[in-house]
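Dropping the structures in below, format is structure tokens.
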Structure P
């Protein structure tokens, strides 16, 4: 099945493409406007983007909204993860702010959360959520991944490596996007055939 990604992020296209195989994930065509991410939850934001792209293209659309939740910050930055340090903040600026706001000697528990929505042009919708629990290191490491990955140490492997130090297969096996993609394919049999 051909799927249109409701995002302009090349990182998301690169990460989600292999996770959704054998489906073909294609980039968002030029000229299509994405709605503002003004929902109160990851699910609302993902659905809004997928609905807009399915309506605009007449094709099945997939959208994710994801972020990091820090226990020390009551779940923040959450849905504001991409704009944590400001509307036009870079990944580096967002990570720096998180490391400033969460003290190294305090509660460093974090979770990656991903809501993944699939909307067919006829209106059928599926939304799933994937989570990956971990802790925040104040010594970012690794060159893989993006966003908060250099400081996110997942609980799953127990060896202290950050998400940015894992190879693609290791990351996909435990990541919030990997878990959400597998859940989506299990819930939508036509999607994985």
Structure Q
């Protein structure tokens, strides 16, 4: 289990509401980017919490439920393909993170942010490179974001079954690229993303 060193340091300084923040879905060719913010109470223990990319789908689903049960508050934000195309993926990611933070039940006193970039907020924050593999709260947020996004892509698969979204979740796999070549992009594809072929608009 990832340790709580970052959180413990803040808790010991008198800061109670510490929120870990992470996102899922920056790399795919389709669908939204989803962010999550998670606050735990001091002394929390959930076995198995880790970077969502290091966990199996079954493990993520199990931990998703446990994080929901044992957290003080969870906020989820997202930016869809339209926002990504209009503002670029980085700004869309920041927007989804701010939305997740704003949806928390308790206003956090300090944010633990995954990665080297964050535009800031009216809340003190710490940026942690590879935070999802170093910080418990960020790892938990990565699981919430990943599972939430994967479930959305499974729903999109029912609407656009020819692309296989339920399997690859919108990432640029060989099967996905072949489907785009055959059918053209659908409504949730990110038109601003560079792909190894010219995307032909299905509407002409």
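None of the figures in this text is laboratory data; all of them are computed from the coordinates on show. Because the structure is a prediction, the values reported are computed rather than measured. Cβ atoms are built from the backbone, for glycine too; each structure is taken alone.
Things to note:
- When relative contact order in percent (Cα under 8 Å, 6 or more apart) is computed for each of P, Q, the largest belongs to: Q
- At a computed 51, 32, 25 (Cα extents along the principal axes in Å), which of P, Q: P
- Computed 2.1 for distance in nm of label points 7 Å out along Cα→Cβ at positions 49 and 113 - originating structure among P, Q: Q
- For 0.95 (FRET efficiency 1/(1 + (r/R0)^6) of positions 25 and 65 (r between Cβ atoms, R0 = 25 Å, to 0.05), calculated) the corresponding structure among P, Q: P
- Origin of the derived value -12000 (helix-only ellipticity at 222 nm (-39500 (n - 2.57) for each DSSP H run of 4 or more, over all residues; to 500); candidates P, Q): Q
- Look at FRET efficiency 1/(1 + (r/R0)^6) of positions 73 and 129 (r between Cβ atoms, R0 = 25 Å, to 0.05) for each of P, Q: the largest one is in P.
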